[in-house]
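Visitor: The structures come next, written out as structure tokens.
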Structure 1
Amino acid sequence: MDELKKIIVEFAETNMKTKFYFKDIEKAVRKVNSDVKMRDVKKACTALINEGTLIYFSTGSSTMYGLKGRGMTEDPEP
């Protein structure tokens, strides 16, 4: 799982976008490791969220992932 987490973080850091759909992350991981299962990618994303590396970003109709501290992924401080 550490390898998957590393791939996900590298994708999030090097991509021009700051927010990603799960399918975007899954495609990036499959480019590196085509044998990976979708459930394993989901578990790695959840682990990164629990660690505080990734955060959820909700638009109301869909949920996206973002790298914590990159882009406008957090509420501004008052």
Structure 2
Amino acid sequence: MLILTRKQGESIRIGDDIEVNIVSVSGDQVKLGITAPRSIDVNRSEIYEAILNENSNAVHGGLSEDVLNAMKAMKKKKQ
């Protein structure tokens, strides 16, 4: 991992197409501005993890145990 120190108004470049700007610093929060081609997804890590989990659930059936149990109960009631 590369660690850089930047101040408000400064930026870093990643390759030719991506620029990360330090927009503001307030307490323990840093506001970033990211310029990247539309073909590159830019997500917060917690959103990215949620996307991965949803995709994995979709591939592997995706129904929670509660939903499956409710469906089984409905099926038994119909019989």
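Each reported figure results from applying straightforward, stated rules to the coordinates on display, with no laboratory input. Model, not experiment: these values are computed from the prediction. Cβ atoms are built from the backbone, for glycine too; each structure is taken alone.
Visitor: Matching task: -15500 is the computed value of helix-only ellipticity at 222 nm (-39500 (n - 2.57) for each DSSP H run of 4 or more, over all residues; to 500). Pick the structure from 1, 2.
Guide: 1
Visitor: Identify the structure, out of 1, 2, from whose coordinates distance in nm of label points 7 Å out along Cα→Cβ at positions 6 and 70 was calculated to give 1.7.
Guide: The structure behind it is 1.
Visitor: Comparing relative contact order in percent (Cα under 8 Å, 6 or more apart) across 1, 2, which structure shows the greatest value?
Guide: Once relative contact order in percent (Cα under 8 Å, 6 or more apart) is worked out for each structure, 1 has the highest.
Visitor: A value of 1.9 was computed for distance in nm of label points 7 Å out along Cα→Cβ at positions 14 and 30; which of 1, 2 is the source structure?
Guide: On the way: 1: 1.9; 2: 1.3.
This value belongs to structure 1.
Visitor: 1, 2: which one has mean projected area of the Cα convex hull in nm², as calculated, at 5.4?
Guide: Going through each structure in turn, the value belongs to 1.
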